[in-house]
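Peer 1: What follows is a group of structures, each given as structure tokens.
None of the figures in this text is laboratory data; all of them are computed from the coordinates on show. Note that this is a predicted model, so its numbers are computed, not measured. Cβ atoms are built from the backbone, for glycine too; each structure is taken alone.
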Structure 1
Amino acid sequence: MRHLLAACLAPVLALSADFDWKGSLASGKRLEIKGINGSIVATPAAAGEAMVSVVKRAKKSDPGKVEIVKLEHANGVTICAVYPSSDWLGRANTCEPGSGGRSSVRDNDVKVEFTVQVPAGVTLVANNVNGDITATNLRSDIDADTVNGSIVLSTSGSATAETVNGKIVAAMGAPTWTGVRSFETVNGDIEISLPAGASASLEAETVNGQIEADQAITVRGKYGKRKLNGSIGSSGGGQLKMETVNGDIVLKQIRKAA
């Protein structure tokens, strides 16, 4: 009887699954997902088409009032969760590619869960605020950014990731790259795995934690448990930057299955 009464008093979970999209994206294009509350989960596309599906959940607010907007542009496709809110100047939320657009949420508990399939060669750009980002076994580069959530990535390409409250775990199959691949958090561990033969300059720093590595590293300057500058492999390649405040940093080598 007690369990029955508890079930009757439990809040009703509103559920809405009203967005499904699939389309062709050429190698070199970008598939950009912009969420606010909820998770982003990405896997490789079985065929050449990208796919994005959305489920919206809420206990109090109306999921139907959170709009899913798709924009096609020269660089690819951007898909956003646009909440019925405005910023402190009264400007409505908007969906725009890259750093453009506005997003704010007040008194709205709708969670938007993105499920994404990414074709080979198409860069995944995943932006979130309150929620985890998981992208596994991709065959392209990844750029992941959230605030309150963990980030878990694996790809045959390269990646970059940033969060504030959460761990970062990433495995990159690319042995070299150009530019900087950064992994930054404030409250969380960072664990990065690279293939044998990887080559990059390295910067790693933690405030309350330690640095561990099973990669061969040539150290530049003073080495400490909390700060390390050096290089991995032969000279050349891009830069690998890892930084946290409250957490450990671990650099691993990807081991091939026996």
Structure 2
Amino acid sequence: MQPGILYGISVGTGDPELITLKGLRLLQQAPVVAFPAGVDKKPGIAQQIVSGWLKPEQQTLSLHFPYVRDERLLLSAWQEAARQVWQYLQQGQDVAFACEGDVSFFSTFTYLAQTLQQLYSEAIVETVPGVCSPMAAASALKIPLTIRDRSLVILPAIYSLKELKTVLDWADVVVLLKVSSVYRQVWQVLRERNLLQSSWIIERASFPDQVIYSNLNHYPQLKLSYFSLLLIQVIDNQQSMINADF
């Protein structure tokens, strides 16, 4: 029997309408729809995004991915998730994995897909691209993310704090993902560089409860949610892209 296909489907950053037509078609065609489990038995973000698109006859599969940095625990979770998905694939059933943002952009799906193919060489994986958080943030701010020859750097804040000062020396636009846990340290760096007025915090971009903080001089301390992003326009403070026309 030909195994089913594991589809990694990018479902966007929060607004259910940000899924592509192709992603929606494959999502609704799959007999099994998987997604990361939420915290404290609550629906996860990807599950919330796609719930309104699913059909009653589709089976859902909640997969546990712990929010830790312990490689052993993570590997064990990826292997268990891969085994659960394979139970359906080996029966010829396709599985659509709903992935918040884009499947190729700091995504749990990458680890699931790689582990699946390591454990089961016959596994078939296909992906559908989508909207990721820097693009959603720029849209929320009504500015271009970058134009012409402007360089763009995207960093996971918790891993890259030491590199931030170096990056600010040469990049034109910097995006820090999941900045909540290091916001105070980053704020100090921005103050030293006189960049607070050309920086924005976008919290839960494209969700109904989206929040934007501008002119960060007023916000030395913020209690931010996990899904918070910092966008910094480093380029020439006297020539900010905030006034650029689309």
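Peer 1: Where is distance in nm of label points 7 Å out along Cα→Cβ at positions 183 and 215 largest, in which of 1, 2?
Peer 2: 2
Peer 1: Right, here's the next one. Comparing 1, 2, where is FRET efficiency 1/(1 + (r/R0)^6) of positions 23 and 79 (r between Cβ atoms, R0 = 25 Å, to 0.05) highest?
Peer 2: The structure with the largest value is 1.
Peer 1: Here is a further query. From 1, 2, which structure was helix-only ellipticity at 222 nm (-39500 (n - 2.57) for each DSSP H run of 4 or more, over all residues; to 500) = -8500 calculated on? Please list the in-between numbers first.
Peer 2: Working: 1: -1000; 2: -8500.
Going through each structure in turn, the value belongs to 2.
Peer 1: Same structure, new question: Given 36, 19, 16 as the derived value for semi-axes √(5λ) of the Cα gyration tensor in Å, which of the supplied structures 1, 2 does it correspond to?
Peer 2: Answer by label: 2.
Peer 1: Comparing relative contact order in percent (Cα under 8 Å, 6 or more apart) across 1, 2, which is largest?
Peer 2: Comparing 1, 2 by relative contact order in percent (Cα under 8 Å, 6 or more apart), the maximum is at 2.
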